[in-house]
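Each value in this text was obtained by applying a stated rule to the coordinates, not by laboratory testing. Predicted, not measured: the structure shown is a model, and the values here were computed from it. Cβ atoms are built from the backbone, for glycine too; each structure is taken alone.
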Structure 1
Amino acid sequence: MIDNTIFQNKTAAYYTLGCKLNFAETSSIGRQLANSGIVKAEKGQKADICVINTCSVTELADKKCRQAIRKMINQHPDAFVIVTGCYAQLKPETIADIEGVDLVLGSEQKLDVLQYLDNIEKKEHGVIETSKTTHIKTFVPSCSADDRTRYFLKVQDGCDYFCSYCTIPFARGRSRNGSINDLVSQAQGVVAEGGKEIVLTGVNIGDFGQTTEESFFELVKALDEVEGIERFRISSIEPNLLTDEIIDFVAHSKRFAPHFHIPLQAGSDEVLKLMKRKYDTKLFKHKIEKIKTVIPDAFIGVDVIVGVRGETDEYFADSIKFIDSLNISQLHVFTYSERPGTQALKIDYVVDPKAKHTRSKTLLDISDQKLRLFYESQIGTSRKVLFENTRHGKMMHGFTENYVKLYAPFNSKLVNKVITVEVGEYNNEELAMQAIY
């Protein structure tokens, strides 16, 4: 039993790297500490406790984590420093060796941080508390609000797919999830806080139901009945798990936004096989065509990884041709990074770093073209926009249900309200379309 008196008048600072799931989990850690009397440090204030929630999706992410840890230690030299997250799970010794780190918590421990805080005195060397990946089985709910009015609801964690290039199953464990009843209750809690939009997050959310014998489609239908939420968004979902019945439901749902984020990773069937993905380009194309048939104005974001081992010039050319043929709205381009312990390291063909850079630029150019075409197709349409509370000079921004970014003169009365507007022309300075109302 932790004596909460040790936390009296203590402050905490938080730093999160990586995905929206990490941000939701940091928020949950913050609530735990707050419930024990620890106040969030003000900007510029020296904190008594620092929590750094890390990412390890690429080698660059690892480097950024180490930089962030050292930066937090420099900014808060006397703080008790806790490092958690995917990098902490995969490389705990590396982190513990950083001077100033006191506690390293793995994926199974991160959301029960108080259990490990019997005192907050500085250590001579970082203490490691992690579990083997096979022992990471607990699902801990998390829900956070960002600075812009959206909430992120964690519905699932872990992954059973073991793609050849990916370390996430080793960092987060096997697929597991909360129950539909509990997640509906959390969504109702967001309503009570005045939230209007919820993004469903997880590692492989389409795999929802592994631990509760429910399905993602059943979750979607249940959440659609939550009164008070204006819109739900489905974050990244595998194409083989995005069923036609889900697409059809979203097309006629009360609250689910016409917005999909689908990882492609490569537009070459040969490369998809090397990646050990669970679909081919034919299935992916069907999903895009299905969405556009029943929801013509849907926004479709697509993840692509460039420069993976085995991606020859010929295969990349196939990828470009395929991606060009897709009626999508935007690409999220990632450069392949070698990850220790992955099966991809057994593939002989290695892409030159300069080629990776060139390929990335090619895809980003395609993305810019597709996004501009999608935005232009929305000019003159009537859309519902949720304006954010952040001021950008004299303007404010918000997103339509189909994820078109709009701007308008700042008006505090419109913040966190959904209003109907007409989509105007694109403004290069605002990087958004004009909202006319």
Structure 2
Amino acid sequence: MVNRLIVRICLGMLLLSCSVAYAGQLEDEARSDYEKYLGELFRYFHANPELSFVEFKTSARIARELESIGFEVTGGVGTTGVVAILRNGDGPLVMMRADMDGLPVQERASLPYASKVFQENSEGKVFPVMHACGHDVHMTSLIGTARRMVASKVTWSGTLMLVAQPAEEWKISGAKAMREDRIWERFGKPDYALAFHVAADIEAGKLFAPRNAAYSAVDSLDVIVPGIGAHGASPHRGRDPIVIASQIVLALQTLVSRELSPREPGVVTVGVFKAGNKRNVIGELARLELTVRSDNESTRDKLLAGIERIAVNIGRAADLPEDRLPYIEMKGGVPVTANDEVLVDRLTSRWRREFGEDMLAQYERQGMGGEDFPFFTQAPYIPSVYFSVGGTPKENFVREAQGGVAVPSHHSPLFEISPEPAVVSGVMATVSALRELMPVD
């Protein structure tokens, strides 16, 4: 019994030493690749952003990069999406996704490679374009991951699927478009799926993977409020939709504060209020445009049902006829990005073992942003982890805390990521995760 215990301890120490050695080598390789190649590639992506579903140059560059190192590459999936396959023996099929599109934002960060691009979007309107959400980091890390996986085939076995996805930032989901283009039927359904997002509110280079929702469900909807038109001097002859809609806006504020548990996150925001054409006319319609955020289906159902209940019954209270009551128009949205808890524990254990505790961030999500990644991982269910990689140097947070310049948020024209630690950590975390999921027998 003692001898067996000694053998187990020795094997454990050997595995740990090998893991640490692999990690040190991986970090050296990723940093070297950034200095020699990936840094320039990042600057290209940042300086040449493209809008959703018109990422033609971006997707072509990604396809060339992956083809040149031995991947089987297919473009035009879900419009501009790219799917790249690398087969390396028996084992699971694992997908890693990066999104490609920029935002209609004019960059004001003082970078030598700042974007000066203007582009016509998929609807024919021209906008300034900026990578204001870090998709340039995601794409560069995807290429860096591909290069490391090709260079280290002896350390893994299986099939690697890299996906460059269009239109994560658009009202029509690029992930959904790729699913509708039969990505799983054409290339195989992954056994596991991975993605990450660079985070402006996490220290550069650190990793974070939540065991619960990585991103919230987002529902976009309109509340249509009919009225009965009249002269502004004779309001009693009509039913004013502006007054009714205003009462709905105020009542909606009680949904989260009084109908959800204080420990249950939810957001109901009325972002647009449209009504009226002339100051002395009581019109016949008001429109409220809402965004609704939730972290599980139960909360989502409760909020959506509550919005409809409040709108309809305030219409009744205003004595609107039953055939002219307020109603809801759903405009789309995305599900909760729910991580697989078992898979999160498996990958964070690997990262802790390889990179050390200090590389894992202590972090609590501050907002309720949404992601379309779940369109890949739900129906059918694929175990997945969506993690974060820090992008802001520690000294910037210290400066902000001391009353200095605030760290710009995602989607800000001043958004600026420290690219080297973010890209390098993105490559390290992804390669480590892929080796964990595709081990050599």
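Structure values in brief
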{"item": "At a computed -9500 (helix-only ellipticity at 222 nm (-39500 (n - 2.57) for each DSSP H run of 4 or more, over all residues; to 500)), which of 1, 2", "result": "1"}
{"item": "Structure from which 19.6 was derived, mean count of other Cβ atoms within 10 Å over residues 75-82, options 1, 2", "result": "1"}
{"item": "Computed 23 for relative contact order in percent (Cα under 8 Å, 6 or more apart) - originating structure among 1, 2", "result": "2"}
{"item": "Entry that produces 0.25 once FRET efficiency 1/(1 + (r/R0)^6) of positions 83 and 283 (r between Cβ atoms, R0 = 41 Å, to 0.05) is calculated, selected from 1, 2", "result": "2"}
{"item": "Comparison of 1, 2 - label where mean count of other Cβ atoms within 10 Å over residues 131-138 is highest", "result": "2"}
